[in-house]
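Since every read-out is calculated from the coordinates, none of them should be taken as a lab result. The structure displayed is predicted, hence computed values, not measured ones.
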Structure 1
Amino acid sequence: MITDVAAYTQKHLPKWNPMNVCSYHLQEAGATPEQELAFALATACAVLDDLKGKVTAADFPNMVGRISFFVNAGIRFVTELCKMRAFVDLWDEICLTRYGVTDAKYRRFRYGVQVNSLGLTEQQPENNVYRILIEMLAVTLSKKARARAVQLPAWNEALGLPRPWDQQWSLRMQQILAYETDLLEYDDLFDGNPAIDRKVAALKDGARAELAQIDAMGGAVAAIDYMKGRLVEANAERIAKIESKETTVVGVNRWVETTESPLTAG
């Protein structure tokens, strides 16, 4: 149905963006960065492989340019920033080598993001403000891989539905970054950084290995059970590391002592 709608819009609604690949839920289910990259890109390939037979060869590159992504950003700032740069590189590579799209504008990785909700804690929920801010920076600081749209959860989502004031607080974070700071005024601050380049290369290698495995199984649809199993394994490992304190979560397994918060009292 996705590709039927996409083919229809090519003829009748040419400015419509009919396809959005959501990888947000992958990280919420425990995906590693390599898995999030690979599973999202494999899904996009499954869509385009099906769409290719429903539009003309001349129209296909334009349709590739109409696909977009909705991704996740977690607390590990450097890894998440590098993941976004890896997304940009891998999507460009796939569009060029797999689909023969020669126009660079159609190979652009267009994405929006909501930062991670899985890592927001019920314990000491005021700390979530800092988590949300750090996660937002990971998808905005690198101009090469900057999100086209940012959606932030509220600080108290682990407790229940946020109030309008809680949602406004998250919106104000974005406005302060955009209009008070100079963080968006410069060329990419991370180009040529050897540590960033090494991490991006490692993430791309891991994602390519997963993509090769999925392709060998016949693509994303055929590999659904495989991907589900990998997510279960990764999430179990994530939880085990928190329970064993190998992964520190402030207020959950370290520094749990706290005074009463005026934000949650009463």
Structure 2
Amino acid sequence: MRRSRDSLQALLRCVMAIQINPYLIFRSLIALPRYIQARRIFLKSSRSRDWPMELYPVLLDWGDESANLGEYFWQDLYVAKRIIDEGPMRHVDVGSRVDGFIAHLACVRVVEIFDIRPLSSKIENVFFTQWDITKPHDDYIEISDCVSCLHTLEHLGLGRYGDGIDVEGWRKGLSSLASLVRSGGGLWLSVPVGAQRVEFNAHRVFAPATIRDEAIRHGLMISEFHYLQNQKLVRSESIEEDFMRLAGVRYALGIYHFRKI
């Protein structure tokens, strides 16, 4: 039963990859009569020629909540608050979401960001450099007392964002992240955690201990671990127990805080 469900989910993902979403098609068809009825009522009520009508159907917003508070929302809000409260001298980010996490930080402080993708917009308090972190750079060694990389490491080497195919891309990326951090500095890192696998080419899902063990090789010691499951952010009180438990779930978000020794 589990295998059949996973196979169906994989099939739906493949169909959605070419911009065909059966679920949204179904919801749109269900909503269409409501749209037609609302338009008819509006036309009967409107007698002004100042407002000619054109068709622009939006069918899926009815019944939605006022916001979709997914895992990016919670991680961006939490980690940004922690960094703002800590007030590092020089904060550097790699690959995190500009229209979320970086925007939060830029409201109150300067932030330097690296990304393999170009950024054409000029944003106050944001200084951008294009860099593929799977390729070591001598100029970026121990430059920051606080580094962040949220929901990025899992993509490296899968080709999704124009990077080359590299099975070890995530290891190389983590090595570069560690190199950016000064001794005594911190690294905020988030990745999908659960039963370890590659969901090509969307992302990797890591067994939680995999990240911790690789980080140790680069002088990073874990100081905190949080995980987000069912819209709830939890600080781990027993990291080893939570690592073992989360390694058996399908998917959760893990947020690690490391200190460089």
Structure 3
Amino acid sequence: MNVLTGVNGVANFRDLGGLPLRSGGVTNTGVVYRSAALNTVTEKGLGELAASNVASVADLRATDEVRMAPDRLPTGTGIDYVELPITPGNLTPTRMETMLSGTSDIAAALEANIPSLGDLYESMLEGYAPHFAAVARLASGGATLVHCTAGKDRTGVACALILDAVGVQRDAIVQDYAQSQKALAGTWAENAKAQLQKAGLPLVPALVEVATTTPPAAIEQAFTWICSHFKSSAHYLRHGGLLQEELEQLQVRFGA
């Protein structure tokens, strides 16, 4: 089976191999992949997935996101599709409705109430430790492709946790996280903004930032929260249910 180098039709794809480890050396390729949603996979992309070493796909999107844009996966390959829905913290539909109810100035309400990405990541970490641990568990057993909608926030946090737990240098983790903004710039970002406008939401700076950017300070805030509450990403994942032997196997698979 081939190491996956891309999936035709899918944005923000990359392999988490080749990243520098604190102990020396770099992470192995073909262990964890990350991307945007797989609903846009082309026929060529289906062939690439079918010929790859991907054993599992971890879909972190909320149930309604999956329903509206289900993944396209090749049949007959044995790829294990696992839904691990992470509703993005303070940006749940209910939260948005509450935020905007009773106001005539939607733009002002959004600007005042949209959480920063760092705060959003803290909310995810507080509520979804078992989900993040489940992603790590899948990766400990076989090549795993992790995605949400954009592949930048829920996926970004999940991958940052895994990389930190296996000993990747912090600067490299932050750089990998930040790479999504460039990967999504252009057509994807413009389409995302168009969808927000279609939903009746004005493109205030706070909303555009949450929808299209990956500032290093946001993932650094997530790490600060982890260190404050759990001392390390490994301890956080163990708190979420990852077994010590699964963590060790994940480290071995990455070459740590």
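Odds and ends about this structure:
- Comparison across structures 1, 2, 3 (criterion: Rg/Rh (Cα atoms, Kirkwood Rh)) gives the highest value for 2.
- Top of 1, 2, 3 by relative contact order in percent (Cα under 8 Å, 6 or more apart), largest first: 3
- Value 48, 40, 20, calculated as Cα extents along the principal axes in Å, for residues 143-230 alone, assigned to which of 1, 2, 3: 1
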